[in-house]
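Asker: Listed below are the structures to be examined.
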Structure 1
Amino acid sequence: MNRRHLAICSIAFLVVVAATGYVYGSLPDLVPRQWNMRGEVNGWWPRWMVWLTGPGLMAMMPLLRWASPRISPRRHGMSDTAPMFDYMTTVLVIVVGCMHVTTLIAMLDVSFDIGRTVLALMFVCLILVGNPLGKVRRNFFVGIRTPWALANEKVWYGTHRLGGKVLVGAGVAGLLMLAAGVPTAALGALPIVGALVPAVYSLVLYKRLERAGQL
């Protein structure tokens, strides 16, 4: 992993570890496990789990980044994709860290609107991940890995160019709708649409090229 990205991930990890340790003694024995779209708690677990869902998950992502090229068949495409893989790993580490701090705040302050805050972070993540998506080269670990995209390079690039635009559009639309006060239940569909549209498009493009005899 690029040293600059590794340093950013390490700093984010240490900040979240410090924040978790600072509030840990103030948390009850049972803490919320998850919230629904209305911001209501619908699950509980022991407070020690906050170490796994925050720092633990953040530490796992760079480890997966390190392991992926070593387990990829013939390191398929990983050297070309390394800069984007580093970038996306760093984005996800920071977003997970922000979400973890958000949940810690919600555990201490029941009036905190966690639903809208988590959605805002999710939409920012869509924008940051979608922006460089068109530059990701074909591989088995990063990107929109449908069977049709993996089977053909033209389908891969077409899918990712569209997918990047869709994800950025969904993220921007979500932030604008949040600012306008749209109910959170109506916003949950945007990430789903952002994932489904390029996946369906990869099938359509593959079949189009197949009929044209370009596969």
Structure 2
Amino acid sequence: MFKKIIVFEGVDGSGKTYHLNLASKYLKKKKISFIKIREPGGTKNSEYLRKLILSDKSKMEKKTDLLLYLAARCETFNKVIIPNRKKIILIDRFIDSTYAYQHYGFGLSMNLIKKINNFILGGVKPNFTFLHILPEKKLKKKISGKKNKYDKFKKNFYLKVQKGFIKLSKNNKKKYLLINSNNKKKVNQLIIRDKIDKLVKIK
């Protein structure tokens, strides 16, 4: 049994990592036991796979990318998530990112992704997801820092990915909170903090 798995999702530039970091600082301040990880990443092997997938020089097939993403998830799930199941687990990207990018973005089989995810995770799913949504006109414009392979596709690709995220959220609205990335950061910080208080039962 897992205590709580809370995921921050969205296209790059939507503010998901920024708000995950704020949430982790908040939990630390409240002395709540938690871990913070990113996907792909979290272990030495997963971080190696991350560099391999996201490298500008990478020209691997999209099916290869999918399998490497899922291999990295398998490493992180077994070596980091399961051993910390009694803590709050904050994740920067998780299952929905695979569906949004690999299925809705690249057109790979949703059924295949679901089967491999179930094989890796054994049915474990996030308890809650903060889904950060960018206005269409700002897609691709807010990406900061060094760009990787997945930051350089055409705008229409990110539009398909974001629509995929939104479609996934509609399947179980009670487990998602859509965050409007057009809001001021402080506004979204307070919205997320209020929800975390309820999820973690912080008084």
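Please treat every number below as a calculation from the coordinates, not as lab data. Only a predicted model underlies this, so the values are computations on that prediction, with no experimental measurement involved. Cβ atoms are built from the backbone, for glycine too; each structure is taken alone.
Asker: Looking at relative contact order in percent (Cα under 8 Å, 6 or more apart), point out which structure of 1, 2 has the largest value.
Answerer: On the way: 1: 19; 2: 33.
That would be structure 2.
Asker: Of the structures labelled 1, 2, one was used to calculate Cα Rg over 2.2 N^0.38 Å, for residues 35-122 alone, giving 1.36. Name it.
Answerer: Numbers: 1: 1.36; 2: 1.06.
For Cα Rg over 2.2 N^0.38 Å, for residues 35-122 alone, the value 1.36 is produced by structure 1.
Asker: Distance in nm of label points 7 Å out along Cα→Cβ at positions 19 and 187 computed as 1.2: which structure among 1, 2? Walk me through the intermediate numbers first.
Answerer: Values: 1: 1.8; 2: 1.2.
Answer by label: 2.
Asker: To test your reading of the models, identify which of 1, 2 gives -13500 for helix-only ellipticity at 222 nm (-39500 (n - 2.57) for each DSSP H run of 4 or more, over all residues; to 500) when calculated.
Answerer: Working: 1: -22500; 2: -13500.
Considering all the candidates, the number was obtained from 2.
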